[in-house]
Structures are given as structure tokens and as C-alpha cells.
Structure P
Amino acid sequence: MNEIYGLPQALTGAETVTIRQEQNGQSALCTMPLSQLIQVITLTALATGLPKDEPTTAGVVWNNNGVVSIS
């Protein structure tokens, strides 16, 4: 069973996010501040518009009924 130690804290944007991507059997990790990831996703959405249908490939940003998601 998972234990909860304290209450959830508000996000500041300084938290680090690590993304693991696998392609052609090779794995890569990318770590960045949450604020930077949000900026990349937002700029991608504004520049290209997001598809509304779930992509068939992994790692693609899309509009999941108004929520920015990564397939």
C-alpha cells in the first residue's frame, strides 16, 4: 500500500521532469525543468495546432478533448 507523507504541494515549475524515449531499441533520457517542458508543449501547440485524433505513434503531443497529452 502506498503511504502519503504530507499534503500535495503546489507546482512551481522548478521541478524536474524526466522523459524516457525508446526508438529502434535504443533508450534515451531527457531531464528538464517542468516550466521548460510546458513551454515546449505550448509553443508546439501554438505553432502547429494539435491533432484531435490520438496519434498511432508514441511521443506525439495531441489534443485529448481539451487536455494536452503525449501519446
Structure Q
Amino acid sequence: MPGGRTITGRDLQAALREFGPPGADARALAAAVPDDATVAGYDDLARRCPPERLGLTSGAHAALFGPLFGEFE
């Protein structure tokens, strides 16, 4: 994680709520990564909650969540 920051389900849910497209399945994300669960990196997130589970394309998923893990900066 950049700077040693831990990314949690709460962080991911906030990103989806604030920056995700209308219709993205926030419940699916919360089920896959609960509030206090930590995520090791973007690849871990993609395994736990792939784009299609949220109703996103792979590019939209990466653009939305990748920066949280220091990807695509």
C-alpha cells in the first residue's frame, strides 16, 4: 500500500459510492469486502470482487479502484 496505508472495505465502498457509475452494485462489494476487511492490493480486490460482479467493465473497475492501491498514478 502506498505509504503503508491499509485499504479497507469501507474505503472501497466510499470510492464506489462517490466515483462509481450509477447502477454499480454496492451491495455486492460490501458482501465481498466487508467494512473492516483489509485488501492486500488491486489484484486481491479483483479476485475477491471482479468487475462483472459489480456491473463494471474491467477498465472502469481498474480506473475506480486502482489509484487507491497506487496503481495508475
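Thinking of P, Q, which structure, once relative contact order in percent (Cα under 8 Å, 6 or more apart) is computed, gives back 38? Each step should come with its number before you reach the end.
Details: P: 18; Q: 38.
The structure behind it is Q.
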Mean projected area of the Cα convex hull in nm² - structure with the largest value, from P, Q:
P
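A value of -13000 was derived for helix-only ellipticity at 222 nm (-39500 (n - 2.57) for each DSSP H run of 4 or more, over all residues; to 500); which structure in P, Q was it taken from? Intermediate values should be presented prior to the final figure.
On the way: P: -7000; Q: -13000.
Attributed to the structure labelled Q.
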Given a value of 1.00 for FRET efficiency 1/(1 + (r/R0)^6) of positions 10 and 26 (r between Cβ atoms, R0 = 25 Å, to 0.05), point me to the structure among P, Q it was derived from.
Q
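Coordinate-derived values only; no laboratory data. Given the structure is predicted, the values throughout are model-derived calculations rather than measurements. Cβ atoms are built from the backbone, for glycine too; each structure is taken alone.
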